[in-house]
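We did not get these values from a lab; they are worked out from the coordinates using the rules stated. Keep in mind that what you see is a predicted model, and the values were worked out from it rather than measured. Cβ atoms are built from the backbone, for glycine too; each structure is taken alone.
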Structure I
Amino acid sequence: MHDFVHNNKRLMQVILAIIVLPFAFFGIESYFQGGSGGDSVATVGDYRISQNEFAMALRERQDMLQRMSGSRIDPALLDSNELRFSVVDNLVQQRLLMQRAVRAGMTITDEQIRDVVSSVEAFRENGSFSYARYEELLKAQGMTPVIFEQRMRQDLIVDHATHAYTGSAFVSRAEAAMLQRISDQQREISHFTLAPDRYLPQVKLDADAAKKYYDSHQDEFRVPEQVRIEFVTLAADALLAQIQPAAAEVRKAYDENLKRFEVKEARQASHILITPDAGGGADAKKKAKDKADDLYAQLKNNPKSFGDLARKNSQDPGSAANGGDLGFFERGAMVKPFDDAVFTMKAGEISAPVESEFGYHIIRLDTVRGGKGKTFEEARPEIEVELKKQLAGRKFAELAEAFSNTLFEQSDSLKAAADLIKAAPQKSGWIARNGTDSGVLGNQKLLQAVFSDDVLKNKRNTEAMEVAPAVLVGARVAEHKPSSIQPFDQISGALVKKLTLQQAGQLAAQEGRAKLEALKQGKDAQVGWTAPQLAGRGDPKGMPGEVLRQAFRADVGKLPAYGGTESPGGSYTLVRVSKVQEATEDAREKQNAIAQTLRQVAGQTELAAYLASLKQKSEVKIRKELIEKK
C-alpha cells in the first residue's frame, strides 16, 4: 500500500490543489454528474458535460493563470474563445480516459483512497492523520469527504490510464548518447565586432531625411492615451489595525485548541557505539560487549571524558568526530532499544551499554526540551494575530458589498465610498492603457475599466475591481490626455541621430559580410579576433548568445570555420571556430536524464495520438454556440 502512495506522488500535489479550489461556486456535484439534455456544452457518448461543469473548469483554469501571472494577465485572454475551447477539450479528454479505464476494469479501492488521504500533509496534526481536520478543510471548501474522495478516485483512475502511455515510451541509449554528445560538445570560439560608431563619419543624411521618415512613420511618434485617476482601496490587511479581538474570544480559542499549542518533547543525546566484527559470531559479540562495559566503567569514574572516549572509540562515523553528539530528535526517531533508553533517562545521565541491531550503545542524555504546551500568555500573541485576520476577513466581506454598492449608487464621486471604509482617496500619475506598474495600477482588469466609455466619457466610478485576493479598488478619471503625435520639432534631433546610426549599422554589416566572404576564401581580412575560448551549449563561459549560436551553426568539417551575425543595434559580429572538443568524461547520468526527457516527450505524443483515436471511435459532440463568448 505504501508503494501505491509512493507511485502517486505527483497526484498528491494535485490533491493539495484540489482542496483550495473554489468548488462552492457551482456545486461540487457538477464534477460527477452530466448535465441534462439541452444545457450540455458537449457530449462524450452518453455522458453530457454540463454548462456548470464547464463554467467551474473554466473558473479553475482562470484562477490558475491569474496566480501564475501575479494577476497581471490581460482579462481578454482569460475569457478568450481559445481558452474556453481548450477547457472543453480537456474535459472531453478526461471523460474519454475515464470511460476507457472503466471498460478495462480499472478500479481504485477504498483502502487505496484511505491510504492516499492519510498521507496528505494538510490533513495531519502532530504527525498523524486527523479526520476532524480533514472534515474541517473540506467543509471550508463546500465539500464532504464522500464528494472529495469520489473526485480523487476519478483522478487516480485517469492518472493511471494516462501513465500507461506517458510512462511506457521507449528511447534508445544511442539517441540519448547522441544528444548528450551534441549537448556537451565544446568549440573554441573567437569573435570580432564591427560597431556602427566607427562608420558615423561616413554617413551623410539628406537634409530632409528626418522629416520624410517622420511623415511616413507617424505611429512611431504617437503618445498613447493617458489618464490620471483617483482611487480608493479596500483591503482586508488594512483593516487589521482597526480590529482588536475580545479577551474572552482569545481565551476561548486557546481552550478549544490546547493540542495545537503542545510542543513535542525532543532530546539531545550523545553515544559511543561499539559494533561486533561482521561474521564473527558469538565471540565477536562478546568482545564488543566487554569493550562497551570497560568504557562504561571508565565513564563512571570520569563522566567528563565521554567526548574524548567517543572520538577515540565510537564506531559511528556520523557522530564520533563530534564526541558522539547526535543532536535533537523526537521519540520514535531512533531504533527502539536506543529510543526506549533515552526517553527514560534524566539530563546528564549516562546509561549502561544498550544493545541494538547496530551493536552496543553507551548513551549520555545531554538536553531535554519541549514536552509541554505553551501557556495562555505564551500563545496569546499568535492567537490574537489569527483572530484579527479572521475578524478582518469577516469585516472585509461585510464592507465589500456596501463598498461596491456605494461606488455604483454615488457614481459621480469617490467620497462616499472612501468615508465608508475610512480611507482617503489616492491620486495616480499619468498611466496608459498598457500600464506596466507592478502594483495596483498595473492591474489589467482595472485599466480596462478605467479606459471604458462609461468611466472615461461619462465620468463615472468604476465598479469595485478585485485587483488581488481580498483587495478591492474603486477608481474614477481625474484627467484625460488623448493620444497624440509628438511634434517634429521635439524629436527631430533624436531622429537624426537614429537615422544616422541606422545607416552606420548598414555600412558595418556591409563591410562585415565582405570580410566574412574573404575569410571563407582563406584570405587575410585584417580582423582583430578576441582570445580563443572553449565554450559549450550548456557552458557558454560568458560568450554572447548570438555568437554562441553562430559558432554552433558553423560547418566544422573544415577548420577554422566562420560565421557572421547582425545585431538589432546595428553592429556586425564575425565568429571563428578554431577547434572542436568532444566530451570525454563518463556521462551516463546525464544520458539517463536526457533519455528520461525524451521518454516524457514521446509519451505525451503517444497519449495525444491515443486520445485522437478515442475521439474518432467515440461519439463526441461539441456545441460551439454554448462555448464561444457572446
Structure II
Amino acid sequence: MKKLLSVLLSVVLLISSCSLFASAAGEVQGDVSDYPVIIVPGYSSTNLYYGDSLETGESVWGLDFDYVLERVLARIADLGIGLGMFAFDNAEYITDVLAEEMTALFEKIRCNPDGTSAYELHQDYTDALHKNNAFLIETRTDTKYRQEVEISEEIAQYIGHENIYNFSCDFRMGAESCADELDAFVQEVKAHSGKDKVNLFAISHGGQVSATYLALYGYKGDVDNAVLTVPAIGGAGIAYDAMMACVEFDEECLVRFVENGTMTEENYNWLVKAQKLGFVDTLLNALFPKILPSIGYWGSLWDFIPLHKYEEAKSALLDSEESARLIEISDRFHYEILPSMPEKFAECIDNGMNISIIAGTGEHIVTGLPENSDGIITTNASTGATCAPYGLRFGDGYEQINPCGGKDKISPSMEIDASTAYLPDNTWFVDGLFHGMTYKDNYTRVLMMTLLLTDDITDVYTDPAFPQFKYSTNASHTVHAAFDGCDEGMLSSDAQSLTVTNVCANSNVRIAAVECDGIDLKFTFDAGRTLAPGESAEIAFTGEVPQVSDKVVNVTVYYAMDTITPIGYRTQAFRLMNGESAEKTDEYVSTDAYTAFDDVTDDWIDSILAEFGLREVVSMIYSIISYWMAEIFAF
C-alpha cells in the first residue's frame, strides 16, 4: 500500500508541475556589464561521444528513452521475476538485472581504476563559436547544446544571446582537469568576443569547477564577476551516501524538494510523514555496489566526497596500488587546492574581481546524510561555513569562531557560523533554498542576476535588500514572516509588529494562527482577511522582548488555502539581538519548535499518530483551535 501511495503522490506532483510560472524579468538595477557570460553548468551536462567524428560517432552519455524502452521490453520477463522476488524482500535478482543493463549502458564511459578513461571519448564541441548561444539558436532547432536555458533566456534580455557561452568538459575527470578546460575556454571566449574579461555563472558541479579554476588561474585576471550558486566546492553529500551504499531516503524532504522545483503551492510534504520507503533504500543500496566498477573511478565523484568523509570512503573503495594515480589527483584536490581557496579567493578580490556564493541551508541530504544542506550539497561544502549537526543549533550565547572585524556572522537560526566561510563577506545563505532552485526563488534570482551582470554589489553589506541570511521566498513556502524594524531573521525591542507575506504566485492565503516558542508573545489579527499573492499583513503582538541576545525564538504561521491541502504552516527561527549575549548553555540544542500540541501529547500518542501519518495534521488543527480558544475566552 505504501508503494502505491508513493506512486500516486508522484503522479499528483508531476501534474502539479504544469502550473509553473515564469519569473518576471527586468528587475536588475544599475549599469549592466558588457562582458560575455560563460555558463558553467551542473554535473554531467556535456555530450560525450565515441568515434572519429561527432557526425559518425556513438553518443555515450545522455538518456535515450527509445533504447531504454527497447531494453525493458527485451528483459521484461527477468524484470517481472525480479519485481516478484523483490516484493518478498529479495533485492538480489532485480538488482542483478538492473546492474547488467546499466553496466552495458555505462561501458563506454567507464574509467580504469587509476582514473583514466577506458575509451577515448570526445566532447561535442569545445570552441567558443559552437558554444555561443546566438550561433546555436541560429543553427539548431533544439536546445541540446545550450546550458541552463531558462536562466540564459533571462540573462539574454540584458546582454543578448551573442554574449552568452556554454562551457562543457569531460565531467568524469576531477575538478582540476575540468578547471584546466575552463581556463582554455575562457581564452577562447575572450578571443571570440574581443573582450578582455568574462563573467562566470556557475551551478553545482560548475561551482566546484569554477572555484578550482579561480584558485589555480584567478591570478590571470580574466574574470570580472564570478557567481557560484549552490556550489559543490567541497563536495556533495549525496555522492558519499551513494558510493558507500548507505542511502536512507527522507520521503518528506524529497517531496519538499519536488515542491520547490515545481513551485507547487499545495503542501503535500506533511502527507508523507509516515511513508517510509525503505524498499527504495534497499534497492539502491543493493544496486550501487554492483555498478560501482562502471562509474566508481570517475575522478569527479571522488572530488565530490566531502573532506571529512574522504579517507573513510577511500579506504573502503580504492586499492592503493591500482588507484594510485586517482588517489594522487583527488588527494591534491582535497588537501592542497581546497584548503587554498580562501586565500586564493581573497587575492582575486583584492585584484578587483567580484566572487559571490549563494547557498541553500536548512535541509539534510535527501539520501540521508544528517548534515545541514540544500538537499544535495552540505552547506559546509558549499561555503566553508561551520554548521551545527542537522536538527540542532548552537547553544545560547554562542560566539563565532573568527572575529571578522566585529561583523556578526551567525545565522538567525544559530545553525550556521559564516565566520569560517571561504568568503565570509561574499556568501549569501538562504534557508529553505533547495539545490538547483536559485532561479525559482525571486530573492535569489534577482540577487544572482545583479551579482552577475553589474558591479554594484561588492559584499553582503552593500545593499540592505540582499542580507547575508535570508529565508526562501519560493512559492512552495506559501508565507514569509519578518519583524518590522529588524534585520531579516532577527528580533529586538525595535519590532512593533510581525509582517506576514503571501509568497504564492496564484493562491490566496488566510492566516489561521500565529504561535511563538521561546518567549511569550501573543499575536492579534483579522481572521477574515485574505492575502492575495504578494500581499502582506501587519500583525500586532503583545508581550515583552527580553533584553538579551544570541537566543532563538520560533514563530509558526498557520494558514488556510483553497487548495487540495487546505491548511499548512511555516516555522521560522528568529535570533534575539536585544542586549548582552545570553549565558552560555549546552554546545548544541534542538531546533524543534515547541507547539501548543506538545502541551497535551506524549511519546506514546506521538508514535501512534506518526505511524499513520497524522501527527502533523493533528498538531496543526490543535494549534489553530487552541489559538482561537485563547482569543475568544482570553485565557
Legend entry - If helix-only ellipticity at 222 nm (-39500 (n - 2.57) for each DSSP H run of 4 or more, over all residues; to 500) is computed and equals -15000, the structure in I, II: I
Legend entry - Structure with the greatest value (metric distance in nm of label points 7 Å out along Cα→Cβ at positions 210 and 466, set I, II): I
Inset, instruction - Check the numbers for FRET efficiency 1/(1 + (r/R0)^6) of positions 330 and 410 (r between Cβ atoms, R0 = 30 Å, to 0.05) across I, II and tell me which is largest. - result: II
Inset, instruction - Identify which of structures I, II gives the largest calculated value of FRET efficiency 1/(1 + (r/R0)^6) of positions 90 and 546 (r between Cβ atoms, R0 = 30 Å, to 0.05). - result: I
Inset, instruction - Identify which of structures I, II gives the largest calculated value of mean count of other Cβ atoms within 10 Å over residues 554-561. - result: II
Legend entry - Read-out P(r) over Cα pairs in 10 Å bins from 0, in percent, computed value 3, 9, 12, 14, 18, 19, 14, 8, 3, 1, 0, structure in I, II: I
Legend entry - relative contact order in percent (Cα under 8 Å, 6 or more apart) - highest-scoring structure of I, II: I
